[in-house]
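Right after this note come the structures.
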Structure I
């Protein structure tokens, strides 16, 4: 078992214990789809709500990350636009 899975299981077990001990405690979790079954195993009564980013959200995120480039002179605005377009285009085909 990898270290991340082990730590995640420890966290989920602790949260489950807290919820069982205190009836007025509510927990909000978010995570990637691959851990959904694991979360369900600890919180069978949980309400699941999928959240999907919009293309605009992804574009804003990519712009922010590209603006944090440690060598800004290596990329002009045209290249940034091309990168963003390529990534958003790939996502739209998923």
Structure II
């Protein structure tokens, strides 16, 4: 499976998910990083909503979250972003059919 197909598979899984983490006017605090780490560990895929009151751009927030939690940015659309852990990304990207 290529990276494009892996992204498609994760997006298919995430389409019915609701955002479980919200980033608002307080921005990125350590508590947000801790919660994201916990959710990635238990769910492997996390959908995050960036609220309009946030002072940063969604892409910048996605990059900061990805670096701090050692995760992979799957998609950024509007104010919603999807992250997955590296283990899931690697296993889907290297899967052979």
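Data table
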read-out	value
Top of I, II by distance in nm of label points 7 Å out along Cα→Cβ at positions 14 and 78, largest first	I
Of the structures I, II, the one that 56, 28, 27 was derived from, the read-out being Cα extents along the principal axes in Å	I
Which of I, II yields -14500 [helix-only ellipticity at 222 nm (-39500 (n - 2.57) for each DSSP H run of 4 or more, over all residues; to 500), calculated]	II
Top of I, II by FRET efficiency 1/(1 + (r/R0)^6) of positions 46 and 70 (r between Cβ atoms, R0 = 30 Å, to 0.05), largest first	II
Relative contact order in percent (Cα under 8 Å, 6 or more apart) from the coordinates reads 34; which among I, II	II
Label whose coordinates, when mean count of other Cβ atoms within 10 Å over residues 38-45 is calculated, return 12.8 (choices I, II)	I
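Throughout, read-outs are computed from the coordinates displayed, never taken from laboratory work. Because the structure is predicted, anything quoted here is derived from the model rather than measured. Cβ atoms are built from the backbone, for glycine too; each structure is taken alone.
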